[in-house]
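Right after this note come the structures.
Just so it is clear, none of the values below were taken in a lab; they were calculated from the coordinates. Computed from a predicted model, the values in this text were never measured in an experiment. Cβ atoms are built from the backbone, for glycine too; each structure is taken alone.
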Structure I
Amino acid sequence: MEYAGRITVEDVQGKRFQVHEFRGRRFLKRVRKFVLESGEAVRKIDFDNYEVGNGRRLVRIDGS
């Protein structure tokens, strides 16, 4: 997997974090992986919304 960049996100309390995106391929399928700066796995819900494994929601900050 190759590093593809970072996305600035914010939780409901206004605390900001960096989500790092990695891209790769598994057989013929494209694979994307998102990881919080602390190393926790992150799931992309849609373009603006992400969820950490513990259920905490994160929202993309404009301009990132």
Structure II
Amino acid sequence: MKDIAQLTIYAALTVGAILLLIAMSRMENLPSGAVVGTAMLLVVVLPVIIGIRAAKKEQANKLK
């Protein structure tokens, strides 16, 4: 059950990130570099950080 809740949260955050990028791409006075930078953070950096934290948490649970 805990895995389903985590999957639901991750899916909601993914949808939110997509909607944020769509909204940013429609802003005419926003530099394109801002959209690219935000996309890089949301697509590359954030999932890596989430994966590292999840792995550390799982490893800590195994040691208990």
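With percent of Cα pairs over 18 Å apart derived from the coordinates and found to be 32, which of I, II does the value describe? The read-out comes from structure I. With respect to FRET efficiency 1/(1 + (r/R0)^6) of positions 32 and 56 (r between Cβ atoms, R0 = 41 Å, to 0.05), the largest value across structures I, II is given by I. Here helix-only ellipticity at 222 nm (-39500 (n - 2.57) for each DSSP H run of 4 or more, over all residues; to 500) was calculated and came to -27500; which of the structures I, II was it taken from? Value -27500 for helix-only ellipticity at 222 nm (-39500 (n - 2.57) for each DSSP H run of 4 or more, over all residues; to 500) corresponds to II out of I, II.
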